[in-house]
1. State the single structure among 1, 2 that was used to calculate P(r) over Cα pairs in 10 Å bins from 0, in percent, giving 19, 61, 18, 1.
2. Given -14500 as the derived value for helix-only ellipticity at 222 nm (-39500 (n - 2.57) for each DSSP H run of 4 or more, over all residues; to 500), which of the supplied structures 1, 2 does it correspond to?
Structure 1
C-alpha cells in the first residue's frame, strides 16, 4: 500500500467533503487553520496516516461508477 503524504490526505479529504480551501476544512474540523502547515510538514509515517490512506482508498473505490 502506498501511504499518502499528509498533504495528499488533506487534499483527498477536501475532495470527499467538498471543501475548497484548508480554512474550510479547518472550520469543519473545528481546528485552527494553522494546524494544517504543521501537519503537512510531518515527515514520519504513522499508524493514523496508514489508516486514513486505507479509508480514503475505500471511499474512492465505493464511489466509482461502473465505467471508471
Structure 2
C-alpha cells in the first residue's frame, strides 16, 4: 500500500498537474516569498504549518481535490 503524501508532496503534485500556473503569480496570490516557494517546489523545504491553510485554499481554488482532510 502506498504511504500517504505529505502536504508538501500534494502541493508538488498539484503543480505538476498544472504546468501553466506561474510560480511568481502563485507566490503573489499566496502572499509568500518567491524564493521560499521555489524551494518548496524543488523539494528543499516543506510548507510551513501556519501557511498550509493558504496553500490548501489555492489548491482547491484551482481544482485539486486529492487533499487529505487533516494537515499532514
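What follows is calculated from the coordinates using simple rules that are stated; it is not laboratory data. Just so it is clear, the model here is predicted, and its values are computed rather than measured.
1. Answer by label: 2.
2. Values: 1: -19000; 2: -14500.
Derived from the structure labelled 2.
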